[in-house]
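Undergrad: In structure tokens below, several structures.
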Structure 1
Amino acid sequence: MKKQRTFIFKCSACGHEEPKWLGRCPECGDWNTLIETAVSRPAAPGPGVKGNSPPRSIPLSAVDPQEGGRVGSGIPELDRVLGGGIMKRSAILVGGEPGIGKSTLLLQAAAAAETRGRILYISGEESVGQVRMRADRLGLFEGEGGDPPLKRNSSPGGNISRIELCCTGKLEDIETILEAVKPVIIMVDSAQTLHTAEVGVVPGTVNQMKYCAYELISWVKEHDAALFLVAHVTKEGIISGPKTLEHMVDTVLYFEQNDGDCRFLRAAKNRFGSVDEIGIFTMGERGLSVVEDPSLLFLIHREGELPPGVATAAVLEGSRTLLVEIQALTVPAKGSMSRVFSDRIDSARVSRVAATLEKHLKLRLSDQDLYINVAGGIRIAEVGVELALGCALYSAKTGLSLPGRVAIAGELSLAGEVRPVRRLGGRIKTSRSLGFDTFLGPAADTQDRPNEPPPVKETGKTIATGDLKSAIKALFS
């Protein structure tokens, strides 16, 4: 179809359009930002020429189920967070702090993806030589004698020979390469470098990211491919710009880092899987490595008794059980109001557990500053940590140490009750496998949870408790 070319004036700062030039943009108020921009519009069809056919619907039963299939990324932790693999015709947004390993993760996933199609890696921040240097540093070109940190495709040569590299942020050039290469996986690093003359000349603006991301997402929906978009985060820890990109994509992944070399990959949004899963990596000289057994990663091995204020909690992160060490410290408040310092567990949860202790155990904590930490730097949001948190606070305030090799799990109510938690049997089994011979938790509710073990009354080394007072008595008798 022939196109008629017209011209409008578009603001380079906010994308506002005007039919004529103005000195000041009426939308954002900036001066001298309206730039003449060519706009192509479809011409009206001539006599006897039919226009585009109207859109048609199809029956749901006629849709091929294979269109919703997945492609393995070759990285088990990434597949776990994505819900089983890379969903075809989906867009995935990866956010994280600078230098945390977003580009490294994408390049390693490109080399390990379990697909025989081409993979297009688009970099708007690095040159082709810099990307090649990173690939060499990660050992992606090593032969069978190498020891890459992540599993590569078992096909001859892996996927490294099928990775196409393009270092540009111009949308028109990217669309031309897409039509020529026809990749099955597209990786863009990063969304802030995408730009097109249709929106303005300044990359990184809100309208630039929205427009370019929409065009790329539309392409992968039509060509049975998958798209990865890297996005920077602000100092507050959210993806730069408005959250419109998060609404446009299917999955939003956040890369987090603790004080050491551990990296945590979480899903803030996932249309094709759970958002409760977590992927755990370590960063080394050869890039990101998968943590095979994360259960021992957050425990501190000590000789002798535990210090006061330390408790071990058995918490759920998605489909697996982790044992983490909860550390509590109480000191007299320096001012008239006490404060809670907790960045790994929600401070509101800490205050609620402390109020429950003060109400039902007559343990005064309202005049204390509370410091809470989780060993290993992992952030805990599961309710099963509350009983262990209460025990750690009690131990810190009284100076009494908990018995060694005791794992704790349970939810606390405001009435001082210990409520049942999900997968209690799995928590007990994981604790036993790591050498914790005593487990303190709620009695299993067999009526609501038929797959859980039956309630026990303190048989062997498994102690079932119904309220906070009895739990404290069992530990500190």
Structure 2
Amino acid sequence: MKKYTIIAIIFALIMAGCSKDFLDKEPQGVLSTEGFYINAENAMQAVNCCYDASRDAWTFVFTLVAMGDIASDDAEKGGSNPSDFFEMQLLKDFQITPSNWIVRAFWANLYSGIYRCNILTDRVPDIDMDAALRDRIIGEAKFLRALFYFHLIRSYGGVPLITEILDPDDFVQPRATAGEVWAQIEQDLLEAIPALPSRLEQPVSDYGRATSSAAKALLVKTYIYQKKWQQAKDLAKEIIDSYEYALVDDFASIFTLEGEFCEESIFEINFATLPPYNVGSQYMELQLPRMFKKIEVGTTDTTAGVWAGWGFNCPTEDLVNEFEPGDMRLSATATFDKDSLCTYTNEETGKQYIEIADNRMSPTGMYSKKAYVPTNQRPQAIGQGGGNAGSNIRLIRYADVLLFYGEACMEQGENAEARWALKQVRNRAGLSDYPTDPDYADLREAIYHERRVELALEHHRYWDLVRTDRGFTLPAWDPVKNGLLPIPQLEIDISQGVIVQNPGY
């Protein structure tokens, strides 16, 4: 004890002899936000940091799969057993609580991204740099902020609306109305559009960054969710008439590594895998089948039970039955037991292998084909089996815009244009045109059907059901909760009740 007392006395004497000037020094080797934003390189690093928020597994990986698909009638949870990642099952059963970590992580990660965007939009305008590049960087940040708020509002309803750097005294913010949040999303996107390049103007090195059409497409979705049919129709038509995008001939190719940033892709969350440390996306590993079999071509030797992934997001029989006979999208959407998944060559040995589906661990007997990546494109992770793939998340596709255009036209009574949009999507799938006979079927249901099969397991279904007032078709639907997640209890506690909980929780 004496030793520590002496040290404490010496330390006190040293500190007493220190001048205030000695203590008031800028931290060495640490950049403050005031000292960081000084040139174009810093501005680019800042916007890259905003994009990085979208790449976290709890932003657009686990949460999109859980809410978009598993909570709907398109997929069952899957995994190794019923208790594996049970939070997902609670979400599907509408038994999720305000303390659930899916709820907490999604909220926190989206606001983390918003915080980064707010700093950028505050500091970058004052940087002395090329004006066009500065405007583009600010436009990208506003696109991303709109994207984060879009996912917040459709998941939680009205949320605290923060668009600037807050002082500590202002950290507790009440929930804004849904209308106020939607208005901010629209404003950000309308300001981003003229500052961003078109897809045709964007160099390959910038693929993955927001374009003007990505901002327009997100604005179309924003209008659709608010039932602003005329604005959605006009803006979607603008994207269509730009000829920047087209439906690719081979539907299945969209979801391969080679299909990233194809002419159908409007916006993707960009990932890369860096072997051997396996720091790519967990998006594929989450959904890859638990096992598969591998056969060397020319032999009868079969490896049994090769581990691939975690086996979540298993397509349901209800989804499979939605596909019409001859629809080529089915084989690109779901894998069935004993399907031949791919053939590839091992670059080191020169041997060819066929991978065969082994779906015995799936609760539905199926896995997502859109999430499948061959073994030779998945680096082995240290201490793991299949490894993650650096595959991107296709967040907005041209087909999504086409179908929203058709929906907006239908809601405006322009049925011929709605059928034209359906024709584009259906013909690519190998199906006949939609009949013009008004007695054939309800056009609205035809559009809803087409969205389900075209975008299956791409995390749209749950929100499509909620926004079109069809959530009641889900077995565990709770009309009081009305499809919204609970506000995280931690946020309510910190706010001391300023933030009010959603009904039913």
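Undergrad: helix-only ellipticity at 222 nm (-39500 (n - 2.57) for each DSSP H run of 4 or more, over all residues; to 500) computed as -12500: which structure among 1, 2? Walk me through the intermediate numbers first.
TA: Working: 1: -7000; 2: -12500.
The correct label is 2.
Undergrad: Using relative contact order in percent (Cα under 8 Å, 6 or more apart) as the calculated read-out, with 12 as its value, let me know the right label among 1, 2. Intermediate values should be presented prior to the final figure.
TA: Working: 1: 12; 2: 19.
This figure was derived from 1.
Undergrad: Here Kirkwood radius over Cα pairs in Å was calculated and came to 25.9; which of the structures 1, 2 was it taken from? Intermediate values should be presented prior to the final figure.
TA: Values: 1: 25.9; 2: 24.8.
Only one of 1, 2 returns 25.9 for Kirkwood radius over Cα pairs in Å, namely 1.
Values in this text are rule-based calculations from the coordinates and carry no lab data. Small disclaimer: the values here were computed from a predicted structure and weren't measured.
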